[in-house]
1. Among I, II, considering only mean projected area of the Cα convex hull in nm², which has the greatest calculated value?
2. Assuming 3.2 is distance in nm of label points 7 Å out along Cα→Cβ at positions 17 and 41 as calculated from a single structure, say which of I, II it is.
3. When distance in nm of label points 7 Å out along Cα→Cβ at positions 73 and 121 is computed for each of I, II, which one produces 3.4?
4. For mean count of other Cβ atoms within 10 Å over residues 81-88, the calculated result is 19.6, so let me know which of I, II that is.
5. With helix-only ellipticity at 222 nm (-39500 (n - 2.57) for each DSSP H run of 4 or more, over all residues; to 500) coming out at -13000, pick the structure among I, II it was computed from.
6. Comparing structures I, II by relative contact order in percent (Cα under 8 Å, 6 or more apart), which one has the largest value?
Structure I
Amino acid sequence: MSTKLLITGVPCTGKTTFAVWLASKFGYIPCHSDHDPKFLDVAALAASEGKNAVLDWGIPAGALTFAKRFIDEHGFQAWWFDGDIASAREIFINRPNHPASLTDWNIYIAGLKTHSGEYANLYADRYIRTLGSGSKRLMTNEEIWEKIENYRSRS
């Protein structure tokens with residue numbers, strides 16, 4: 001049985017870093033919303049072929065209904081990466097070569113606040129706090145993976 005993970009949440013909390021790690025460590029098919037405009041097609045194809053896939057998608061509030069339908073249709077399990085907003089914003093501002101602007105950041109964060117209940121419906125109790133104040137990483141990729149695997153073994 002394949003594993004299909006959707007990693008979403010606050011920007012700059014390690015979603016892409018974790019997805020890249022899963023791809024290199026375990027051969028997951030990476031589907032990055034920031035790097036590939038056809039990321040959902042790649043994710044759907046991987047799911048239909050029964051491959052392990054990790055979908056790294058900062059879901060905008062306007063796409064929540066579509067995201068829920070996609071998750072249900074393709075069997076992805078959503079995980080929320082959370083962290084200190086001020087630290088995440090600082091990392092975002094200082095990150096080079098990212099296609100999103102600070103205006104994009106502000107719109108996304110406002111959407112998270114306004115639609116927090118809808119986001120919570122996507123990930124339920126699959127929540128990982130990865131970033132603390134002072135930009136301190138709270139978990140390694142290995143620790144995140146262990147938490148996900150422990151959850152999946154109980155489900």
Structure II
Amino acid sequence: MANSQRVKVEGLQKLINKIDKLQPPQSTRIKRRAMDKSVKLVRADVAKYPAQRPPANSYSWYERGFGTRTTTGLAYPTSETLGRRWTDDVSGDGNKGTVGNNATYAQWVQDEDHQTQLHKATGWPTVQKVIRDRSGDILDFFSEEYGEVIDA
């Protein structure tokens with residue numbers, strides 16, 4: 001998305017501080033693996049489309065992945081395929097994970113601060129809500145990766 005936002009997962013920094021007490025190559029590997037799982041989970045959840053709503057009239061409708069179509073055969077291919085434009089990235093040290101979308105309208109559909117009432121009402125998830133909803137899973141990824149090293 002054009003505007004980036006920081007979203008904190010409660011308790012994650014404490015876990016990262018524990019991991020950082022290990023030797024750098026090992027701690028970096030742990031954080032990168034856990035962060036990679038985390039951003040992929042968030043990306044997969046946010047890329048899911050809610051159910052398509054029925055057309056508002058009998059003349060034209062919006063077809064996801066294409067754009068507007070009409071009963072007269074006119075078609076306006078305006079879709080930027082929002083769901084396929086989600087990306088993820090993990091910083092080299094594993095301390096930062098990024099999930100983004102380069103569709104020009106992404107923030108109006110799936111960003112908590114900019115989402116329109118229409119998209120809110122039709123069930124589009126925001127990135128921030130997905131991260132909050134998945135924070136337990138994210139913490140688990142870091143705990144599991146850390147635990148595998150400590151238990152070994």
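1. Top value of mean projected area of the Cα convex hull in nm², among I, II, belongs to structure II.
2. Structure I accounts for this read-out.
3. II
4. Numbers: I: 19.6; II: 15.4.
Here the read-out was taken from I.
5. Working through the options, I get structure II.
6. Going through I, II one by one, relative contact order in percent (Cα under 8 Å, 6 or more apart) is largest in II.
Each value in this text was obtained by applying a stated rule to the coordinates, not by laboratory testing. As the structure is a computational prediction, the values presented were derived from the model and not from experiment. Cβ atoms are built from the backbone, for glycine too; each structure is taken alone.
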